[in-house]
Structure P
Amino acid sequence: MSAATDLQRRTPRWARLAKLTTLVTVVVGVLVLGWLAWPATPIAVAPAAQAVDLRDPNTIERGRYLSVLGNCQACHTARGGAPFAGGYALSTPFGTVYGSNLTPGNSGLGPWSADDFWRAMHHGQGPDGRWLNPAFPYNNTTWITREDSDALYAYFRSLPPAEEAVPEHDVSWPYNTQLALKAWRTLYFSPGPETPPTSAARAPEMLRGAYLVNGLGHCSACHVPRNALGGQGDMLGLSGGLIPMQRWYAPSLLDPAEAGLQEWSIDDIVALFKDGRARDAIVSGPMAEVVQHSTQHWTTQDLTAMATYLRQLPVPAPSTTEKPPAPDTRALTAGGQQYEQHCAQCHGPQGEGMKSNGALAYPALVGNRAVTMASPANLVQIVLNGGFAPATEGHPRPFGMPPFVLQLSDSELADVLTYVRTQWGNQAAPVSALDVQQLRGPLGR
């Protein structure tokens with residue numbers, strides 16, 4: 001009997017099985033890593049079903065309007081830079097991503113074809129085969145039709161070319177590798193349909209609203225909760241999430257207790273996105289910028305379609321959360337004094353708000369959803385950095401709230417927010433000094 005045979009007989013079966021399992025695991029792991037690291041080739045795209053004249057003024061104008069629907073300038077125009085020339089720095093938990101140049105310059109879309117542009121929009125892949133960083137919301141743009149993609153491309157090609165080089169993304173390893181991006185796509189990205197969905201059971205207005213919210217409007221880019229990898233199982237979800245580097249909370253569009261609009265009329269929803277205010281609500285923070293640069297310029301038909309879609313979103317089942325703990329007496333006393341000194345003049349002694357010429361000037365704090373949401377992030381940001389509504393045709397001179405970042409300490413701010421979240425019938429959890437400290441950000445003292 002050979003030594004090898006004798007050793008095999010003396011080796012327990014479970015040990016041999018464990019070694020085999022380890023070997024198989026290693027081999028599979030190597031194959032998976034090899035697949036992830038394998039250079040990608042550009043995905044083949046079918047030619048447009050209907051050729052678009054890229055020089056046609058009507059096509060270019062349509063593309064301009066589509067760029068407004070998508071608020072493309074927000075991420076593709078640096079402060080003080082040429083429109084759509086790129087260079088806007090977008091901070092993420094993984095590093096800084098810079099908006100690309102969308103003009104026909106050589107550092108922008110100059111070398112790109114309409115097929116290249118469609119591949120980027122629909123598949124999140126550049127013309128050289130490189131996967132794009134998901135800070136570009138291709139989970140949403142994948143729903144844009146080829147016809148709209150070509151119109152956008154025609155508009156961007158009509159812009160004056162900008163040749164300024166856009167900085168390279170400053171993203172930490174391994175998130176800056178194509179391997180990591182391929183893994184992310186495998187987990188969180190599925191291409192949308194190449195033709196717009198139709199349904200005999202859904203009105204065209206409803207389909208248009210879904211297209212705007214999920215595609216061009218890319219609402220879920222902010223309103224989806226994200227995990228540590230910046231992804232989520234339902235990347236079109238609208239259940240709310242913290243915008244990490246801005247430290248604002250994009251509230252749930254499903255929950256009427258946050259930003260759900262199911263109980264609003266169509267006219268009120270349209271007014272909110274057109275004027276920046278409606279009923280007892282005024283937009284602020286990142287949403288004010290969306291209204292300023294995008295939604296106030298939408299057609300009434302598109303605003304109505306979006307409102308119709310948002311109004312029918314499913315309402316989640318009521319949560320069984322416990323009653324929030326009562327604030328301590330010291331916090332209420334100190335918060336009441338801060339409120340009387342800094343807030344009551346505009347928001348009223350009882351949080352009733354103030355009107356000017358019959359219209360809302362300073363919002364009421366009683367029953368205000370921004371006040372009573374579980375997350376105090378937006379309240380902290382508004383009080384720290386000021387609350388400013390957008391200037392719109394229907395609200396050209398909005399009242400603003402001054403910043404208190406240099407006046408209130410963490411504990412003082414926590415006290416006054418605890419006071420307004422627990423008074424006049426409001427029932428929300430107290431705010432701690434630690435909450436404020438974590439939400440202040442690097443510019444806070």
Structure Q
Amino acid sequence: MRVITYGTYDLFHEGHRRLLERAKELGDHLIVAVTTENFDDARGKLNVQQSLMERIHNVEACGIADEIIIEEYEGQKINDIQKHDVDIFAIGSDWLGKFDYLNDYCQVVYLERTKGVSSTMIRNETGGILRVGVVGTGRIAHRFVDEARYVSGVDVAAAWSRNPENVSAFVDRHELDLAAQDFNELLAAVDAVYIASPHMAHGEHVRRALEQGKHVLCEKPLTLTASETTELFALADERELVLLEAVKTAFAPGFARMVAVARSGSIGEIRSVDATFTKLTPSDSREFDPEQGGGSLSELASYPLVAIVKLLGEDHVEQRTVSLKEGDGAVDSFSRIDLRYPHAVASARVGLGVKAEGDLVIGGTKGYLYVPAPWWKTEYFECRFENATENKKFYYKFDGDGLRYEIAEFSYMIRRGQAENFKLRRSESQWMARVIEAARADADIIA
């Protein structure tokens with residue numbers, strides 16, 4: 001029986017070895033395909049640290065593979081299976097269902113992920129697999145685990161929330177090592193944490209993690225007050241740890257390029273920025289729960305504000321907010337923040353249970369830049385001018401749900417001992433916290 005399996009095999013560790021051993025047990029000849037850098041990039045795999053030749057050498061040195069080939073393009077698996085007369089395609093169970101289409105060519109076997117691999121063992125062998133614990137088990141936490149597998153050198157190992165049943169189900173679904181019984185147990189098992197708990201709990205969880213020496217990637221908004229945000233960054237500095245706010249748009253390659261084009265003078269001096277983010281959300285969802293910091297401002301305002309601060313900076317001179325509060329009026333379902341700068345104006349519109357065109361329009365003295373919905377997942381934008389023949393179109397990748405980009409930057413900062421990332425500076429997170437805090441406190445209310 002001839003068996004084939006595929007992988008990047010970056011920072012080769014015991015988990016890789018065990019997976020290859022189980023694949024080898026399925027037959028008497030194991031073919032291992034190692035992905036090229038270009039193919040990894042095309043499929044959205046980020047942060048690969050070793051060259052193709054280094055990774056091939058690592059697989060070869062383990063002594064398990066009978067044959068090593070290179071994977072270079074989408075669709076190659078079908079050709080490889082036929083070319084090499086393969087009987088069994090084996091892959092890790094974190095890809096469950098993804099390769100069922102190959103059953104038309106051979107038997108597909110999903111191998112259980114290796115649990116309980118010693119973090120000390122991995123770090124000694126590789127020089128640094130980053131073990132991450134997840135705080136919270138909601139929708140975004142599930143997406144985080146799925147996206148993290150596209151970032152080389154990152155292992156989501158454990159989870160914790162205040163609901164033990166939810167944690168057990170979450171860990172089982174994603175095949176993690178540990179369903180922590182309490183927050184301290186989680187912190188003891190990992191190098192860093194991703195915090196996706198309710199907004200009101202962010203500050204406490206970030207503080208406790210930093211105090212225990214753990215790096216922190218925290219969902220937006222980092223906190224609901226500027227003073228607490230500033231305090232937490234100071235604590236991270238004191239402990240020489242990375243603290244990063246997870247506004248995924250800021251780290252997306254298309255968004256970063258769009259900001260660069262807009263600020264390069266291609267549309268002249270920027271005079272206006274108008275950004276909208278709305279979504280239809282059931283009125284009984286968490287997003288409307290005041291005890292969890294719900295409302296359109298706390299849930300969504302970080303996205304348009306990150307566009308505004310990147311395009312116009314932090315030195316606005318006036319802020320006005322109008323919010324619509326329906327029903328019991330506990331939280332805002334729609335809000336508009338207007339900001340005045342010395343030479344420009346900006347508007348951020350956010351809504352829950354309200355739907356509007358979610359585009360981003362940047363007005364300049366020579367033309368304007370248009371990013372269609374959903375602009376916060378920037379894949380395409382246009383520079384438009386009075387003379388339409390001068391218009392320019394730009395296309396960029398946005399893979400998956402986009403969380404992989406912030407995870408990759410977080411990992412990079414930790415490995416380099418880098419306290420701040422230019423894609424989202426600390427002062428910009430503090431500015432957004434200040435604007436959101438003022439908007440929630442001082443809005444003109446429409447009942």
Structure R
Amino acid sequence: MYPNLYYAFKDIFGLNLPGLRFVNSFGFFVALGFLAAAWVLTKELKRKERAGLLTGKETKILVGQPASIPELLLNFILGFILGYKIIGLFMADKEQSADPQSFIFSGQGNLPMGLILGLLFAGLKYWEKNKQKLPKPEERTIRIWPHDRVGDLVIYAALFGFLGAKIFHNLENWNEFVKSPIEALLSFSGLTFYGGLICAALAIYWYAKRHNIGFKHLADAAAPGLLLAYAVGRIGCQVAGDGDWGILNSAYVTGPDSKAVLADSATFNKTLDQHKNFFLKTFNVSSLDQVHHKSVVAPSWLPDWMVAYSYPHNVISEGVAIPGCTEDLYCAHLPVPVFPTPFYETSVCLIFFFILWAFRKRLSAPGSMFAVYLIVNGIERFLVEKIRVNTKYDIGGFHPTQAELISTGLVLAGVALYLYVNKKKKAVTA
């Protein structure tokens with residue numbers, strides 16, 4: 001596992017770059033996921049614009065004005081935060097920078113660097129606006145196309161997606177939230193994908209309506225990118241080992257070298273008993289008999305880690321101590337390997353992405369591409385939930401997870417939407 005890019009570069013390239021300790025692997029891949037989605041969305045929006053399905057909006061702007069006080073103040077604040085916190089983190093001593101997340105959300109920072117970058121950002125804005133200043137500001141009309149707004153769309157999706165993911169995660173884990181609400185809200189771990197998807201979709205719907213962008217066509221254009229972004233983001237979960245993994249694979253136990261070792265039921269039960277407190281806490285159960293597991297032996301042509309992985313050096317330090325590990329942090333692995341569900345989701349979602357990309361021109365009814373996305377996304381998540389560790393609800397004798405309930409709703413909504421938009425298209429062309 002690579003909790004941050006420092007460990008990745010050290011292991012893969014043999015480079016010792018301490019500054020990379022502050023670049024979390026999960027966050028890095030999430031950022032790559034957003035960039036990939038933005039690229040796909042831009043290409044699809046341009047295609048729809050060329051086909052006449054989406055049009056631009058004329059907007060009046062005033063050019064030639066000098067920099068305003070609010071613009072200078074905003075740039076100063078952004079520069080100050082960057083210098084005070086981010087540059088300050090790189091310049092902090094080892095004790096302060098050991099936990100970057102705590103440093104970011106504390107009052108610690110580098111005041112001189114904050115002031116320097118704040119003044120630099122404000123100065124650059126003043127210079128940029130002054131270079132474009134006209135003797136008399138002019139009002140001009142320009143046409144802004146939907147693909148020109150991809151940057152705004154990505155920012156809205158990222159912001160409201162993160163907020164929604166945190167809200168839904170804390171609703172799903174309410175007992176943990178009430179124990180430490182501030183830490184739960186500010187932590188970058190503990191994110192629920194469907195919460196992010198729902199809140200981001202609402203924000204994008206509002207944005208599209210405000211700027212007269214056809215929402216059905218926008219949703220269709222975004223569908224392949226959403227699958228690609230999710231696939232890339234799950235690489236981050238797998239690489240960092242953020243706790244988003246599957247249930248125990250009782251066909252194996254973890255060896256001293258963190259690799260999966262075939263085991264019989266007696267050895268598995270002995271390992272459970274040896275680490276009883278850990279398993280009872282992890283699965284939130286009162287008895288080891290309630291610990292969820294399945295026994296699956298990897299076929300000879302498949303690496304064992306694809307069905308049983310111990311997530312050594314995971315970013316949340318979950319599990320038990322790795323024998324002989326001398327690192328200050330991240331010296332834990334799981335005593336019994338689990339199913340690497342992030343790897344499964346990445347693989348499946350990449351396949352679905354290429355399928356949707358291949359059929360995007362054939363699904364011509366507005367909304368049908370997004371409907372297919374809802375269906376395949378819901379099916380994928382519902383199936384993977386069967387081997388994931390998640391909080392279960394008790395509803396009339398059934399014990400679904402939050403994701404199972406939402407994924408079922410998405411499949412039904414996708415089927416209904418697909419039938420509706422295609423029926424509507426036939427009625428129009430009849």
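If semi-axes √(5λ) of the Cα gyration tensor in Å, for residues 130-377 alone is calculated from each of P, Q, R, which structure is the one that comes out at 33, 21, 17? Value 33, 21, 17 for semi-axes √(5λ) of the Cα gyration tensor in Å, for residues 130-377 alone corresponds to Q out of P, Q, R.
Ranked by mean projected area of the Cα convex hull in nm², which of P, Q, R sits at the highest value? Result for mean projected area of the Cα convex hull in nm² over P, Q, R: largest is P.
Read the figures in this text as sums done on the coordinates, not as results from a lab. Nothing here was measured: the structure is a model prediction, and the numbers come from that model.
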